[in-house]
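Below you'll find the structures, each written out as C-alpha cells.
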Structure I
Amino acid sequence: MKLKLVAALWCCVAGLASVNAQSYRLVIKNGHVIDPKNNIDEVMDVAIAGDTIALVAKNIDGADALQVVDAKGLYVVPGLIDIHTHHYWGTNMDQQYMNGPNAFPPDGFTFRNGVTTVVDAGSPGWRTFADYKKQTIDFSKTRVLAFLNIVGEGMRGGVYEQNTDDMDPRMAALTARRYRDYIVGFKVAHFEGPDWTPVENAVKAGELAGGLPTMIDFGGSNPPLSIRELFLEKLNPGDIFTHAFGQLGSREYIVDLETQKVKPFVYEARKRGINFDVGYGGISFAFSQAIPAIKEGFYPNSISTDIHIGSMNAAMKDMLTVMDKFIVMGMPFNEVIKASTWNPAQMIKREELGNLSVGAPADVAILGIRKGDFGFFDYVGTRLEADQRLECELTVRDGGIVYDLNGRATPLNVDYRSYLRQENIRRQTGNGGTRPH
C-alpha cells in the first residue's frame, strides 16, 4: 500500500514538473490577429504564459503549450470592452438599475460575446458603491469597472435621480479615490430638468478625483438643453457623450435631420477631445442618426451596448450585434474592432487593456463570421439586411478559457487542472498577489 501511495505521489509530482516545464499556458495558432494598438492586422500566433500575453509572432510552436487553439479562418482580437452596461442587479422591485430588476449579473452575457471587461454606467452612486462592489464586482469572472453616478443613491429611479442635493462632487471624488482600482469616471443620467447642476457637479468630481472622465446621458429637458453648449463649454477634453446616435424628442441630435449632415460644432467638439459613445440601449439608437454619420465618416469613439433587461431582448441584443450594425452601415471592420477594444481602454484610462502587447493581461476574443440571411433593425423598425454576422468562437480571460463555442481548444490534462487550483489558492492567500478586476 505504501509503495502504491509513493508511486502515486511521484506521478503527481512528475506531472506538475512537466506542467512547469512548458513554456506557455495557451497558444492560439493560425488566426487573423487584429490589434489596433500595435498596428497588427495579419495572420499571427498568440502565446499566453500565466495570465499575460507572452508573444505575438509567426509560427509559435504549439508543442511548447499546455493547450492549443487552432483559429484558422477566425479573427483573434483583444478581449472586447463594453463601457456602457448595467449590472447592479437586485430584487427591490420599486428600484430600477440600482439593486433592482432592470439590471443583471454580467458573466452569462459577456464571455459568449467576447467581452472580458464591462464598465457599469452609473448604476451605483457614492452611497451605494460599496454594496455594488460586494454584490457584483467581487463575484464576477468578468472584469467589472464602473462610472460612479453623481447621484449618491445611483440609478434608483424616480425622484432620487432628480435630487440635486444628492449630487455631491466631493463625496463622489472621495469614493472614486478609495476604489480607484474599479471606478474609472463619473456618470450623469436621467435628469429631466433644464439645469446644468448634474453636469457641473460630475465634471467637478472628475477634476477632484485627478482627471477622471465624465460620461453624459443627456437627460430629458423640454425644450432640450443645447448639446453645443454641453460640448464646448461644460465638458472637459476626454469626457464622453453616450447615446450619441439617439433620436429622442427630449434631446438634441448630432445629425441635422434637414441636411442629413453631422452638425459642424460636433466636429469641433471631437477636435476639442470630446468622445462619442454608442450606448445603444432600448430607444437610444436610431439608424436615422447613425447611417448619415457613418456615411460621412463620423465613427463612434467607442461601441457599447447599454445592456439591461429591456435592451437585450429588443433591437440591441448584445455587443456583437451592435458591432454588426456598424459593419453593415459601412464602418471598416478594423475600426469597429478598435472602437470595441483599444479606444475604450484609452477613454477609461486603462491602457493595459484592449491590446495584445507582451505583458498585457491575457484577455482575448476569437471571432468568426457566420454566413446567412440576417436582418438588423432599430427600435422604430428600420431594417438593414446582411449576409454575415459576427459570432464568438472562444474567449480567454486572464489567460484561461472561459467560453469555447465549438470545443476548439485541445483538452487540459488532469494534472494541470490541479496545478491551476493550487495557483488560485496561492494568489488568494497572498503568496503571489492578485490582479485587480
Structure II
Amino acid sequence: MGSVKRARAQVARLDLSPAQVAVLDGQAHAARALWNVLHEYFTFRQGRFATLKECDEAIRAARKEIDWLGQLPAQAAQAVLKTYRQAWANFFNPEHPAGRPAFKVRFRSRMAVDVPQARDLQIKRVNRRWGAVNLPKAGRARFRWTKDLPGVTLGGPAGRITGARLVKDAFGWSIVFRTETVVASAAPHAGPEVGIDRGVKVALALSDGTSREHGPWLSAGERERLRRLEKRAARQKAAGVTGRPRAKRLIRTYGQIRRLRAIAKRRAVDWRHQTTTELARTFSVFKVEDLRITNMIRSAKGTVEVPGRNVAAKAGLNRAISEQAWGRTITLLEYKSRDRGGRVVKVPSPGTSQTCHRCGHREAANRKSQAVFACKNPACGWIGHADTNAAINIENADGTPVSGRGDLGATRSAKRQPPRAA
C-alpha cells in the first residue's frame, strides 16, 4: 500500500491585543483595496488584459508611492495577486462554478490577510491550551491550541505547515493553518452504496429509507432577538442622514446581528461536518444529483420589459436552498469519502423526483405533494415518501465519479473564452 499527501486546513482562534487588531484590520482593508486596484488595472487597461509581469510591477510601484498600501506585507500583497489570477482561471474553467471576478465592497467583503510562507510564523506551543505564532507587522500572538499541528510538536502527526491565512468574523480574528501530511493510501471501503437526495424540507434523504435532518440553527429566543435587532437597525438606518457616516448605535446593532448570524453559521457547519463524517464511515459509494445550483437560485425578478412572476415566493425558495448549502455538503462528503476509500458519483438530475423507482413510470402528477409520491400507473400504484423515491432513483442511475467540484462533461460557454494574449 502506497502513501499520499493530504492537504488540510486547521482553524484556531487568535488572542490579540487592541493594537494588534488595529494592525490586522488595516492590512485586511489594504488587501481588499489592492484587489480593487488590480481589478481596475487588469480589466480596463487599453482594451486588453494586463499580464502577470505588468501587475507585479504595478504593485511594487504602488507600494512605494501609496503609504496605506505599505501596511500590507510584501508577501501578502503577492498572495492577493495570486488569488486574483486564480479567480480568473476559475472563471474560465468550464468545470468550475465561479463567476466573473468583481470589485470588493468594504462592508460586505470578508476581511483576510494571507501569510504564504510558513517560516515567517515561528509556531511554538506554550502550554496545553495555547500556542504562539508570529504575525507579520503585528508581532507575537497567542492562539488557542485545540489540535496538534504537523511538524510542530514532538510525537504529533508527521508533515509540515505550508502557510496560513488570517480571517476575521463577528467573533474576531482567527488563523487558518495550511497543513500537509503524508498518510497511507486508503483501502477500498467495504460499505454499501447509497443514493442521496438533497432537499429543503428534508436536508438529506437516503435511498435506504433514512434521512439526515436538523432543526433551526437558532433557538426561539435567539430568533426573536434577531428579529428585534433587525427592526432596530431599520429604524436607526432610516433616522440617519444621507452622506454622513453611520451612527455608532447603528454600527453596534449591526455587530450584534452579525454575531447571531455567525452563531447560526457555525452550528450549520458543525452539523454538516458531523453528518458527512458519519456518512463517509458508513457507505462506500455516494450517488448525488448533478445540480446546477447557481442556476436554481437565480432571481426571478426579470426585466422592465419582461417582469418576473411569483418573485417573492422564488426569493424565499432561493434563501431556503442557500441555507442548506448543498454544494458545500457534497464538497465535504467528497474528500471525507476519498480519505476512507469511498467515492462520490454525480448522476443526471432530470426526472428523479417524478419517476417511480418501482415501475419506471414518469409523470408530473406522481408527485402528489411535497412529501408524498403516488405512482399513477394502475399496474403499480406505489405510495411512499417523495424524497426517498428520488434517492432510490439516484442510486439506480449511472453517473460519473468525481473528486472535485463541477461537471466533468460541461462545455466552455461563450462568455468564458480565454483572455486575449497581451
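None of the figures in this text is laboratory data; all of them are computed from the coordinates on show. These figures come from a predicted structure and were not determined experimentally. Cβ atoms are built from the backbone, for glycine too; each structure is taken alone.
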Practice problem: Consider the structures I, II: one of them gives -7500 for helix-only ellipticity at 222 nm (-39500 (n - 2.57) for each DSSP H run of 4 or more, over all residues; to 500) as calculated from the coordinates. Say which. | Solution: I
Quiz item: Computing mean count of other Cβ atoms within 10 Å over residues 111-118 gives 26.4 for which of I, II?
Solution: I
Quiz item: Hey, Rg/Rh (Cα atoms, Kirkwood Rh), for residues 31-214 alone derived from one of I, II reads 1.09; which structure?
Solution: I
Exercise. Rank structures I, II by percent of Cα pairs over 21 Å apart, for residues 255-326 alone and report only the one at the top, that is, the highest.
Key: II
